[in-house]
Structure I
Amino acid sequence: MAIMLAACGGGGSSNTNGTNAGGNTNTTGTNPSATLQVTPLTINVTAPVNGSAPTAQLQASILSNAAQNFYIEGHFSHDGIDSVNGSVSGSVDNVAIDFNQPSAMGVGTFRDTVTITGCYDQACTQQVSGSPQNVAVTYNVTAAVLALNSISPKQVTAGGGPFTLTVFGTGFGATSLVSWNGANLPTTYVSGTELRAAVGASQISSVGTASIAVVNPSDQGGTSATQTLTIMAPTVDAVSYQMNPAHTGSVTFSNASLPTSSTWSVNVGGSPSYALIVGGVVYVTVSVNGASQLLALNGTTGATLWGPIAFSGQANAAYDNGHIFVVSNSGSYGGQLIEALDPATGTEQWSSAAPGIWDNAPPVALDGIVYTDNTGTIMAFDEATGTMLWQGSSGGTDGTVALTVDGVYAASPCTALALQPATGASLWHNNSGCGGGGGATPVVSNGLAYEPNGEIGPSGQVFNAETGAIEGSYSASGMPAFSATTGFFLFNSTLQGIQQSNNQILWSFAGDGSLVSAPVTVNNWVFIGSSGGNLYAVDATTGQQLWSQNLGAAIPSSNQYASDFYSGLAAGDGLLIVPNGNYLTAFTLSTSP
């Protein structure tokens, strides 16, 4: 048996002769009784416009008691069919039908006919009984299978600036749009599974929720199911190094006043880190003889609630969504460990090893993901389980990342970069030509990323946080802090207030000439400490000194580019927490923050 397939109306025919089957050739000149059988006689296939081309199959055979060679000829139309091919298996011809790519067809219904003829001779001049038989073929190309699986971020803070919303799913096309409460956003197509949309500040001006969907245009059709984005009230907690994941060192209380004295001061038995202040509890890691321990203190009295919990090597911490995250190590080249603890008890929830060598820079957590930077490797872990989600490179060895709702920012010598929080995909990357070890901690404020030059120094360049375009440069001796319009930079022991919009120096404050800590801002005050033990509050608008206290021991400098222990001031939940010597000292700024 052989198959001969000819394309009707397609510019001629093509014949493919297979192996004869059925025994000896009849030489009597009399054709035996034979009947063509084709199954099925109706074929229906369906594919989404963004799917793969479907295939179908039919079988043709000639039923006869005679030992005779027979032949099968096929013709097909070209509305939706790309090709038809046959292969012989015994006395059955298996006919495979391949269809055109659905994306090339577009949404619609395409109908074809495959005509099968059984013949006594190879030229098909004599047909067997039941010939020809027509197979009706229907090819339905449907709208794209549109699914919205996840969004990043899942939550933002009311009153924040514009950001990029990334959505993940299937069925996205070049003209797909992300909708926000039914209104389409300016959308950038990344791939069939990822879109990015620009969200304006006006859309997150108040607390609430937004319904997110993906809409395909009329040529593809369809609207996905929705995902919910939560717009939260601004937090008054301190949850990270320099108080928040972006490291702006800034918080606003509903009311506040400068205290006449400290509320409490506790000897923690070693050098205290920056404090986390959450729900009226102060969490602090303490460096003791090369190792570390973690304490939870009552924010009102300073009394120990739990701890100390010991960690190998130096340790730093962060908070998010019901977890205290601690990064520690076991000494030089000992590796990095990240652990999640219950804030109420200190009980371990999970722990994960982070590839790398010795770096134990502070973790940073936001929107369900906690990030570490270990000797140039940025790692993202699921906050609930500790599962590693992705790895990326920061290009350096020291410092930690800064986070916003739509970017993970890192700095190393002459290199600045931003990664997508959910996937680690590159958003932008800038390298000025040099390299080497080192690294530092960036700050992201008001749509600008302040990226220090690592071991070259804490001064650096200013980038557009969304695009990576260079906006300017800055000089600093450590981490700057920011209000809504002004940056506060310590440079050569002098604090300067600098207008963000035009880089104009508004004022300078020298204090006792030995200012060392990174500044932090609370409402319209800027707090900064000195190695002489003096703590100052200055007016954020004028730089005028408003208040000072001597704490009796040095206030440490704030580290932004070493690989071990970080310290600094912190304000949250109405408190200002200051490390000084082996003490942690609290000042109450507000009883109803």
Structure II
Amino acid sequence: MQGVLRVTVTVVGLVLVASASGSALALTVRAVSPAVGLHFTDLQPVDVRVEVSGASSQATVDYTVHETEGAWHSSGQLILSNLTTGRGQAPLPLQLPGRGLYKLALSAHSGTATAATETWIAVTFTPFPVDPLSPWGIFYIPPSWTGLSNPQAVLAAAHSHRLLGASWSRLNFWPFSYGTVNVANGQVAADWSLWKHYARALREEGIFIMGGVSQMVRALSSQPNDESTDLHGGPLWSRVKPADYRLWDQLIEKLAADFREEIQVWEIWNEPDIPGVFWAGTVDEFMELIQHTSQALRRGNPNARVAASGFVKDAAYTERLFQLGLASYIDILSVHYTDESGDVSRWRNLVSKYSPALPLWNTEEKSEVPLRNLANGVERSFKFLHIAFAPLYDEYRPLLRTDFTVLPAGIHYSVGAYCIGRGRAAGSSSLATGLNAYFFQSGHELVGVFERPRGGSGQFVNPALPTVTLAVKPVLPGSAPVVTDAWGRSAPLSVVNGQAQLTLSSAFTFVNGASQVHVLQLSWLPSSTQAPGPAQKQPVIINESP
């Protein structure tokens, strides 16, 4: 992935303005809050205010709030008076029902002027403390890519990682991350102060960082004048080996040494096995790059762990690197998008063949909740990507908008991070077309997760509504297990004589608080868009014992 695009951010969201002809100032209305991105946890009061400007002495604001994929909604009206400067605020009297994602619409009028805006309020789980063993990571998008480089935006970006439940961030170093790179008398100098600021903000939140040496810097490139560009990979000078490894090694050693307090894991490059995109050299040249870069990183920080290289496509390419000695220079094999493709086995087979103890990390993952990664022993997954900075990457379901408001994917990610946590794989199966079950052991708790996969259009693969009959044993006698949907809405699971029925209307459904969860039976109702009907006369019988 290459971040070369720039967009401008409006922190309060899109504001649609209409005003009377001849007005000195256009009327505007927006939602403001002490919480950046209108993002709250379930232990915080939801403090959202309406702000108008450009008004006459009085403004009337109508508001509506709708729960995403839920029935709850609310509406009301506020009157802001005595606006001597045409500007004023008033608190919204919101009584949200709990966790979820809520669409807020505001419509204001003052005299003959009108204005309207829409935005989103998120209420998520209060995340567990940061944990170095957590599998939950996020691919960092620098605030500068969205037109923001002020300290507040940097702190907000780091804080949102924490609010969403991540313990890890993948912070890539692109050519411009090094500032101006100068070479004089055999010495290399660079200025990575902005990236240092990003890293420190993440660490202040407790977030652990994987740093990524992702591309070549122009001043050290073997082809510094070649501007041939790939849409994703950038100019050719950034996708080739250095002209002089003595200078490259020096730069990387200084980098690792200067970030040794913030970064203990480094990844070398990005998707080199896609021909000509991020790496335009040969496989042998790439092995040479790994050797030099790994050794330089370890000289700069002897405690650093080294990962390579975000492989995504060509297992034969990666096997050739293993044959050339890759395992001697890395501590982690990093790959991309295994959860979406469902194909972890090719990488597992390589690890088993050449370096059985080598952990497998997925450093770019499209899925909000990487169930297949977790089920197949992938140690850590980094959600790609954090902020929707460019439409080019919208299909990867980013977590936040550029104004830091939370997208649906961000809610789903936060729910998965909370409900599964550090749970270890304890079994999985495809119960039927369009329904998968996963089980994760977390201490005495067996977490059950039911997934209804969606197709490219966003619709469920199977539009019919599944209901499972479960055999359930609570962790604590007399305490009901808890069911949580993809939006974070939770309810007690009614267990009678050791059994419970659960209708799976959400993309993800999580069962917590049980020591045993077995699927006894599965039946289907017609799609919720159809009239309700009876379950199948002969339901599918599933005996599932993780």
Structure III
Amino acid sequence: MDSLYQRLKEMDSDTFQRFCFQLLKERHLGQELRHVEGASGDEGLDLFAGELSGKPVIWQCKAFPNGVGKSQKDQIRKSLRTALKHFSPAYWILCLSVDLDTKTSRWFENLKKSYESKVRIGKMFASDIVNELLHRRTLRNHFFPNASIDVIELKRLAARTGDMSAEELERVTDANLEDTIERWKDRDARFSYQIVFDGDLGPPISRHQLQPGLIMSIRQGDKTVNVFARDAASLNASPPRFSTVFKGSGIKKYEEFIKTGAAQEFETDEIGPIKSDWPLLSDVSNVGGTYKLSLAMSPVVANSKRAVCVDFIRKNSTETVRYDLMQLCPVRMGKEEFEISLSSKNVPFKLSLVLPTRREGDATFTVENDWTQGDPKAIKKALDAFSLLRPSGTIHIFDLETEKHLLDAGFNLPDETPQQVARRSFVNDVVTIADQFRVNLKLPDKVSREDFEAIYLLKQYMENGAVELDDISIVILKSEQNRDLLPQQFASGKAVFRFENVQPKSPLRLFGIDVNTGPVVVEGEVEVKDLTATLQSFEEAAMGAGVRMSFKPLAPVRVSLFSGQINSNP
């Protein structure tokens, strides 16, 4: 077994927690991550980011040296329930010192699904941790000394630099790096070079921002060589050339790159030797071993973002939904098609448009919705916008910098599915409720059954609708005006009633927010429960005393919002 996996399993709970804290601190630079002191699993969290009074991200660390069995599953469930009892996390992430087998993986997936209405559940298991450690030398050596061969120490022995002082090593390193770069320049002075060592920055997944003038990056282990244009005029006059042969599955990848511009990565067995008039590039394939070639759109093009105004327009209609400011970004460009994306910080979706390079041809789009904790009004606007593309519509894009029309993309969309119709109706109801009751609502990750029930009842209030009630209880104060009238009205045991200015016991809650409806009106036909006993209690009561009466509705009762004008009829 790999020594890192084994050493990870051997960690005690406290050490594993502190290790996870240090790993996550490096992984999430800029976030204020905090470690909870005290017993493991205290209130269902070990580490957290954000405010505990808001929607924090919670990490729960579990060191299980013998794997995850029944008792370990119970511990995980208990920690999750405890965290949800004390907090309202946006994410709850389980950190384990081991990996899960197939059966336990299915159990974990079912756990995630069973809690998806309350919290998003994530994971960081042994394989995820080891992958991070492979790229974090300092952290690896601190918590797992001698767990793997230290290549740096071997290099020190080979170069005899182990006895050098830091100042001596720095001078030697500077001289060697400078000499290396100058040799590259001597071979081709049109370029500038940068050498970066980043063995502690984690896996190489887009962790560097693209810099202006960057032409190519060559990565070997923890070393990256960045190549920049130095003499643009010479490069334009005689650009460097290279050639290779694509083989096997590499042929299809290359054809796809030319056709669509979609980025492709080629393994060593998918390409032949690279021949180039640029010495640095030809050196890559001449050293032997394995290497990869990545082809993608130029960073210069990818970073050429534009501010645009976007209109959604129904065909043969004046109906329009406008977004005054969105950002247009090129995604890919090929001979037959190209793709752009449209997004904005205040817009709850990202729109990707794929259009033909020629004028003719159909356009397609995909939408990534981000509705979590979103403003229902913004979501309604987005749904209204896309509805204008049914059955036919156009997306019109206007460049705000040049103040010129940029492009039109026409679409023919099918009718909405029943699910899409229901979604639109739901969002419209939420917006109407927010406006009617002047409440600031945000859509949650998952809408609960209680939320749907609250929406239904609030709609009935607004639309003078009807609701099912099992029982109605009121207290009537006996007075000179009703002492004779009330027994007459209820003598048959049935009556039509209207209660105005009824104050609900507590506000309805929608998405965790109180919605104060104010007084309401309730009316309908009822039957008096325990008629004889009720009338006797009323008769025996003193003037001004309250008498409780219970009714069973004979049909759904009508409800509405109280207008403020009290009915003067007795």
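Read the figures in this text as sums done on the coordinates, not as results from a lab. Model, not experiment: these values are computed from the prediction.
Work out the source of 0 here, i.e. which of I, II, III gives that when helix-only ellipticity at 222 nm (-39500 (n - 2.57) for each DSSP H run of 4 or more, over all residues; to 500) is computed.
Numbers: I: 0; II: -5500; III: -10000.
This value belongs to structure I.
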*20, 48, 28, 4, 0 is what came out when P(r) over Cα pairs in 20 Å bins from 0, in percent was calculated for one structure; which of I, II, III is it?*
II
*asked:* Given 28, 20, 15 as the derived value for semi-axes √(5λ) of the Cα gyration tensor in Å, for residues 353-520 alone, which of the supplied structures I, II, III does it correspond to?
replied: II
*With P(r) over Cα pairs in 5 Å bins from 0, in percent, for residues 249-336 alone derived as 3, 16, 27, 25, 16, 10, 4, 0, matching label from I, II, III*: II
